[in-house]
Structure formats: C-alpha cells, structure tokens
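Just below sit the structures, each encoded as structure tokens.
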Structure P
Amino acid sequence: MMKFELPQDWSWKALGECCEVVNGSTPQRSSDEYWGGDIKWVTPTEVGAVEGKYLDDSEEKITKEGYESCSTTLLPENSVIYSSRASIGHIAINEVPVCTNQGFKSFVTEDAVDPEYLYYCLQWKTPEIEHIAEGSTYTEISKRDMVKVEIPLPPLDVQRRIVTVLDRTDALRTKRQQAIGRFDDLLQATFFDLFGDPVANPKGWETVKFGDLLTTSLWNGLSPSTDGTHPGQVLILSAITDSVFHPEEVKEAMFDRPLSEAQERIVDTDTFLICRGNGNLSMVGTGVFPTEDMPDTLFPDTIIGARPDQDRIHPAYLETLWFTQYVRGQLEKVARTTNGTHKINQKKTRNIELRLPPMEVQKQFASIHDRIQKNKQRYASDRFDDLFDALLHRAFRGDLELNDAAFETATDSSPSEENGRPDKAAVAQGNLFSETT
C-alpha cells in the first residue's frame, strides 16, 4: 500500500517502532510434563473462533517447564494477537496473560497506541500483509517483514473516537451476520428432514467413498512463484472457508507458466474446491463450488480440486453434506498438524465416506437449496460489510468525520432487521420457497 498524506497531527509509524512484535512457539508434544499446566497457550484455531475482540482463556495450557523449553513469550493483557501463517489475519485482544504457538506475530503496544485501534487497523492492513507474505505452499509473514509494516497513527483521543465509531458499526455487522446464519440453520434443517442425520443414516442410504464419485483424480492448484513472469490472479483461502464462495477473495500474482498451460487449475463452477491446509482445524477440508467461472484466476497449491460425477451426486447436495458434522468429523480426524498448520492430503480426501441418496431426492433438495441461497445472498448483500469496509478506509486515512450526523443515519438498523433477524416477510415459507423470490 502506498503512503498517502495524513492529517497534520498524524504520523506514519512502522509496527516495530510503536509495538514490540513477538513470535510464538510450541513445546514438544511428546513431553507430557510440558502440558496440562496453568499457563494459557493459544492456536490460530482458537483465535479464529473468538466472537468479538477479546480472548480470555485457552483450550490448552502448558506448564512452567513447557514454557521454558521453547521460545514462546507470555504476552501481557491487552496485547493484540495476530495470526501470521496459513490463515493470516485472525485477531484478538487478550484479557489475561497468554502465550501462542508459532502461527502468530503478536503486538505489545506502547502507550501511544490503543490496542483496540491497532485491532481495527490490522484488519484494514491484512490484505497488504497477505500480499507481502511468502511461501510456496502456506504463506506466512516473517517478523522481519511485519516490523516494517507501517500504520497511520493519530493522537490517542482520536484513536479512541475511531474505535467508538467502528465498534458501533461492527456490532451491526455482527448482528446481520448472525441473521444470515439463520439461513444456514434453515438449510441444515431441510437437509436433515429429507435425508436424516448422515451420522446415524436412519434411511439406509448407500455409503460411497468420495473418490468413487469423481470423474478424474484429485489435483492440487498452482501457487504463485517468486520467480514467476506470467501475470494472473490467485484465490486466497478465505474464498472457500466460509461455507459460501467469495469470488472477491483474490490477489494479483505472478506464475511460473502462462494460465493457458494451467487450465485444470483455473476456477470454474464444475470444480469442487477443498481447503488443503489451515491454521484453524475447523477450516481444514472445507469445500465449495465456485459460483462463477473465473478464467483469469487460478486456485493455489493450498486447495485441492475435485470433479464430482454430477449424474451421481448433485453439487448442492455434496456442498451441504460436506459441511455436516458427519464429514467434518472425518476430515478433522485424518488431518495432520505440521508447525501449527492442520493439513489433509489427496489420499485422505478420496477416502472420505459420503451417504448417497437417489438423485431424484437430491434434486428435490437442490431446488430448495437454491431458493434459500438466493434469499441468503440477497440478505448478505445489504450494506453493512460495505459500510464497515468504507469506514475502515476513511478512518485510517483521517477522512472520517467522527461527529458527522450522516454516521447516525448510515448505521441505523435497516427496516428489514428486527433484533438481528431477517424480517418475517423475508423468511416466511411462502416467500422463501416461491420461485419469484
């Protein structure tokens, strides 16, 4: 990101100038005496699952011996914890002292930096950080590069006013996201009504390995090359790890061959894309079909491509089944962890077992699925994400009128929202399942 002119009392500061940037580490797993103590120790999986800004506990704890055996650091409360590999950009502020694994660069702020301001500023900076991250398989930003990242730094009182504005908007955005989640609940309920719980398989559907439902072998994508000379775009993992496809989650990249020589790695609607590795266990193996063909975009080596036989398994059925606990449990069981990154491979993926009902029942579900997704997309396309992104951009350029009455109007709840729920007209069965919605 190029520097731009800031207000008179603001300045550009490298993160290494205004914060202590801290790495994490992991004690040896094989040493029982290092685990089960009282020192809180977190992973990207936990931080990615935090609701809101604050982290107050950890799933795992290490002993004093474990702490002293590795290079992790006990972060004081109100540090800003930031995941720096695999899934870059999971952020939290710790309310209690905590240490982390090696998947983080954390920030102990100086007095001139409000931790909540830095929390939002790092959200804004994440696309830039992703762009400078390195790694042929799993990208990571090094401490050497992180300390050089520059942020705009206003006086403390301005930082706190910016936080107040962003807090309010983010709360509305969160409320909207919770409402959108209810469409997912409806989809799952419909799935279970038609097919039963796939774990118990009460309707006795045939069980088939995923690999037996494919028209070709699985294949990995193509990651950018530091020595590449051929331009194009590449998906980033966040395009496929949110239960829906996000075509906007791409970045410009250089490859070692022309896109015309990597046709099988071009994003298209017939290829089921599966996350091969992630710092967050709950995202490993997540899979979606792209919603549009993207002839100028490749998927990276961190994604597995699959071509299901659509005469045997419907894309809508596969995509929904893939996110059930039945499949998630299998994926998480076979995932292996290397340096804090959870991974699956093609062999394990081919062996995932699926329930296979008759195609006519799958098509019945697909018809309902498409209508629910259409309503969900309409609801998701409301202005809160765009508003929040715009406010981030304005806030850190110094363009935000913090007392502007227009902000009051812009952040009022929309007429279609009541207590964070879609309005009754939007989710009433007659509207939701009508062909005209």
Structure Q
Amino acid sequence: MDLRTSFLSRIAGQLPDDARDSLPPTYFYDLDIAAENVDRLRAGLPPQIEVAYSLKANCEPDFVAGLMARRTDLVVDVCSLFELELVLELGVAPSNIVFTGPGKTAAELRRAVRAGVTLIVCESIEELRLLDALAAERGQPAQCLLRINPASTAAGLERPFSGVRSHFGIDLDELQVEVGAIRAMGHVRVCGLHFYVGSRNLDAADIARSFHAFREIFQTVNGWFEGALDTLDLGGGFGVPYYDWEAPLDLTLLRAELASLDLSPFRRVLVESGRFIAASSAVYLCRVLYTKQRGGRDIAVLDGGLCSFYLLSDHAAMSQDKPNRNFLMAVLGKSAAPGQDRPWDLYGNAPTGSDVVGRSVPLPALAPGDLLAVFNAGAYGRMTSLSQFLGRGLADAVLLPSAAQAASSERST
C-alpha cells in the first residue's frame, strides 16, 4: 500500500458512515509525517546545520504543538506576534526563535526584545534603527541578523524573493555604506546574516549553489564588520512536488553538493523550512455538490475551494497558459479501472471565476456526495485561505492518531 492510499485508509477509518454526508471541508493531519520530514531534511544537510520550522506555512496551534512535542530540539521561524506568542507559550527557548518578516511592527519588535529573542532578522536599516531605539528604551541589549538581498536569484523559481524588484532584505551596496553607523549603535549587536531567495525549489544543485554563494557573501560582509559575525541563516525554499510531472527534491544530491561547504567559522548555521515539513502531513477533503457538462467537458462544483484551501486556486489559475498545475487528488472510496479516469474541471462554490480547484484532473466518474481528497495540503492551507470571504469561516481540522496511539488502540480492542 503506497503512502497516499494508506493516508486515505486512515482517514476513512476515522469517519463514521453517517458523518460522510455532512462533513464540511476538513484537513486531516498526520503529525508523524511532519516529524519524519524534519528528519529527512536533516539527513540531506551537513550535521552542523540546524533546521527551523517556519510557522508561516502552518501556524495552527495544535499542529505546532504536536510537531514540537515530537521534535523538541527544533528551532522555529516566526513572522508575527501571534506566532511568537504561540512558540513562547510552548516553551521554545528565545535563543531558538528566528523572527523574520520585512514589516515587523514596533509592538512585535518590542515583544521580541522583552522575550530575549536573539535571532531577530532586520530587513532594512530603518528597522535596525528602530530595534536599537526599542532596546535602549527597555535598557536591554538586542541581538539580530541582517537579511541580505542578493542581486541575483535562483533560476526558475515560481516566486523569487530576492533581486531588484523585491521588498525583502538590504542591498549590499547600502549595507557597506552603513556599516560604520551600524557598529556605532549602542543597544543592538549584529551577530550574523540571513538569506532567502525564493520558495518551492526542487533543484538540489541550485539550492546548494545558492548556499555556497551566501557563504562567500558572508565572508565579504564579515570583513566589513571586522570578524564580529558568527551566525549564518541560509534560508531555505526546499520544495515539494505538487504536480504529477514534478520530481521530488533530491536530498542525497543536496547532501553531496553541500559536502564542501565550509561551516567551521560559524557558531550557528541554520536553514528554515515550512512547506517541506508540513505539506505532505495533511489531506484536504471537500464534497462534490453538483456535476454537469459544458462544451463536452465534465464539470464538478465542490463545497471547497478558495474559502478553505486558497492555494489550490492560486496554482490552478496558473494553468491557463502553462501545463496543468493540479495538486494530486483522489476520491475517497472510489477508483476507476486502469485507463478509465476522465478529465474533470473542478470549481469551488464561491461566486468568482477565480475559484478553480483543478483543470482536466483525471478522476473516476463523480457524483454529488463524493469526497474529493487533495494531497500535500498541510502547508499554506487552512490558516492562509479566504475563510472570511462570504462568512464561511475556517475549515475543520482533525489530528489523526499517532502510530503509537493507533497501535495502543488496536491492542486494547
């Protein structure tokens, strides 16, 4: 039984027959998978590199708590006051919190200083000045990383976060001019650099090239700071294959390409990952409401879509002039004979043409009441959707029993 079939079987086992007719759009999470993804990523990196979980991918409190309980040594990457308070409440040490984001408010920076967060990432000189002032106001020194915006980006990324047209980070030319003023600040110490060039990269060699380039930039900038920097955050962008024509990230190749990366000068080296850790840990279920045909095409209208899983519509919309960008999908409890799937155009039930769930998705014959399962739904799903549009509210979420809990339950029955 493959992993996807096994996942669906476990979900089916959690659904009483009478619940299937009334199930709202729901995410089913397997936190053991998320924890295993942490281990897989670590195995693809040099052992000195620490992995930080990026809460922006999934900041559901139960998800984060379950992941941290399974991997207690995990560093975290937060981008908001909500996320910061959540990890502090879970007992994460301030030294293991990276606070990123290009537009942190004074309230967020003030709280980070008060909590003793030592890896605040400043993305502009003005933010650095504000952090210095807030630390002075509290009489408590602050420590930070500077996010560098390299002039070039990784090739072929869907969403590059660096380069000339980006609001992220500080240009090297600007930083060189400001080094003297930065070193003269009395209440903030720059301890290292942070990089992040883009999201969902499936090219291991490209990721490694970026990391090697960041190491060289660090060496240059550390010279400007007279050797005072000791921490390097390489970012991440580790991708997962959403579409059936994509290959997974080759972690064996990544480890080999990073073998020559000299990390000896650093006190700490980190990477961050949200999507790679969280995506495959969840399946999203929604219901078929209606089916019809138009122009010879099979169409299904669902009770899900952008209100409960916006990322689906975001990717499907890019299929207009590109290969179909459909997430991997199946129908719970139904399959067609080999070669008998039909191409279905799938739409959500929001009154907008952008609520496209998939185009020409190969599925068995659909009927009202069928439950559509979407894989790789654990990242940028429930918490990043348009849940307030039409007042529909958040989708439901279910944490599946862990393997240990399931085994215990079987022994007791």
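Coordinate-derived values only; no laboratory data. Given the structure is predicted, the values throughout are model-derived calculations rather than measurements. Cβ atoms are built from the backbone, for glycine too; each structure is taken alone.
Which structure, out of P, Q, was Cα Rg over 2.2 N^0.38 Å, for residues 69-228 alone calculated from, if the result is 1.45?
This value belongs to structure P.
Right, here's the next one. Between structures P, Q, where is distance in nm of label points 7 Å out along Cα→Cβ at positions 301 and 365 highest?
P
Name the one structure among P, Q that relative contact order in percent (Cα under 8 Å, 6 or more apart) of 20 was derived from.
This figure was derived from Q.
Sticking with this one: Tell me which of P, Q gives 0.70 when you compute FRET efficiency 1/(1 + (r/R0)^6) of positions 77 and 325 (r between Cβ atoms, R0 = 30 Å, to 0.05).
Q
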